[in-house]
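Each structure below appears as structure tokens.
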Structure P
Amino acid sequence: MSLREIIQMVLVLTIVAAVCAGGLAAVKMVTMEQIEYQQIKFIKEPALKKILTDYDNDPISDRIQLVTGKDARGRDVSTTFFLAKKGSQLVSLAFESTGSGYGGPIGVMIAIAPEDDVVQGIAVTTQSETPGLGTKIIDDPSFSAQFADKPLSANFSLSAAGGQIQAITGATVSSTGVSNAVNRGIELYQAVKPELDL
């Protein structure tokens, strides 16, 4: 095999690889928004349906993203806010916050009525808690109901820490994770409320 043939094979292989990489990048760019929509629809929408009421739009389509901080590497961290409207009037907004549970992070969707700053409800979106114990944060509706219809100024800490929320027996760490997620979410909402232009 001559040097010319080797250079020709390398050149052809480089061109084929570049065309394939370009094609994959183009497909990713074209489908990125639809993939994000599907992930939201099947992971976050069930929680949204539990906590949002009395709206006539699609909160998943009517969503906005705001930069709400920086990660450990200094990159922007964005939070998605789902807007629930009745007619053209904003009646509620929902977003996800996280807290640390026994088995890892707990994602909590929080719905807030922006007109009077009241928590309308919460729902757990993601968790990896112990089945039968920690998962009671999802299975026990009375636990989530404790957060509903309370002003943002309420103390959402557990009663053992001086708050208004009763922990689930046998799932104190999981209950604390949800409580911390709600408290973080309220702090985040209050910090970005001026940017939301409500």
Structure Q
Amino acid sequence: MTENLPVENKEIPPADELKKKNKKKGVWTIIGIIVLVLVVAGGAGGGYLIHLSNTSPEFCATCHIMEPNVTSYLTSNDLDNVHYQAGVECKECHDYPVQAEISSGIKFVLGNYTVDSEGKLLPVSYGNDLCLKCHISYEHLANSTDFLAKNPHKNHNGQLDCKTCHVSHGDQIDFCSSCHDNGGQRMVGEEIEPRGTID
């Protein structure tokens, strides 16, 4: 004998309701795909821009206010070009976190830079730690310049701040000559004068 089980009363939705539900799902699927594509494209584009800012001085020069510094880095007789020739990249001294990169990009788009009275970017403030990352120590510097008639890194003034004499994007400061004759020592950026040969 078969039992008669009660049949649940399931209403089958009309075709119009199914179409509405499917249409809603389709719209949300399309919106989701568009959002996903935008996120992936934005991430890839942002990653590419950060890669360029890490590896290409020319990319930094696309911001007109940076062009003089980049030109100096690539072609001048200043200390920045000495670093360029030694393979030191911009970001080894100008290490910006991602937030600062984004802020710089926004300032570029808006033209909202902090500049001096001549419209030039303000110099980056740095301490000796930045220089000593590569130049090791004051003692190492003194040993590497001990061939000079007057050793600027071992003198009666003690350990001066690097920026007392050294300017990355500009003429060096001949601090010793403010009191002494520098003995004909050439500053970085000055023309090389022949001094004779050793026989």
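Comparing distance in nm of label points 7 Å out along Cα→Cβ at positions 31 and 127 across P, Q, which structure shows the greatest value? Walk me through the numbers before you get to the answer.
Values: P: 3.3; Q: 5.1.
The maximum falls on structure Q.
To test your reading of the models, identify which of P, Q gives 0.95 for FRET efficiency 1/(1 + (r/R0)^6) of positions 87 and 111 (r between Cβ atoms, R0 = 30 Å, to 0.05) when calculated. Before the final figure, lay out each step's value.
On the way: P: 0.95; Q: 0.35.
For FRET efficiency 1/(1 + (r/R0)^6) of positions 87 and 111 (r between Cβ atoms, R0 = 30 Å, to 0.05), the value 0.95 is produced by structure P.
Match the computed value 8.8 of distance in nm of label points 7 Å out along Cα→Cβ at positions 15 and 159 to one of the structures P, Q, and report its label. Numbers along the way, then the final one.
Values: P: 7.6; Q: 8.8.
Among P, Q, the structure yielding 8.8 for distance in nm of label points 7 Å out along Cα→Cβ at positions 15 and 159 is Q.
Rank structures P, Q by volume of the Cα convex hull per residue in Å³ and report only the one at the top, that is, the highest.
On the way: P: 178; Q: 294.
Comparing P, Q by volume of the Cα convex hull per residue in Å³, the maximum is at Q.
Rule-based calculations on the coordinates, nothing more; no lab input. Note that this is a predicted model, so its numbers are computed, not measured. Cβ atoms are built from the backbone, for glycine too; each structure is taken alone.
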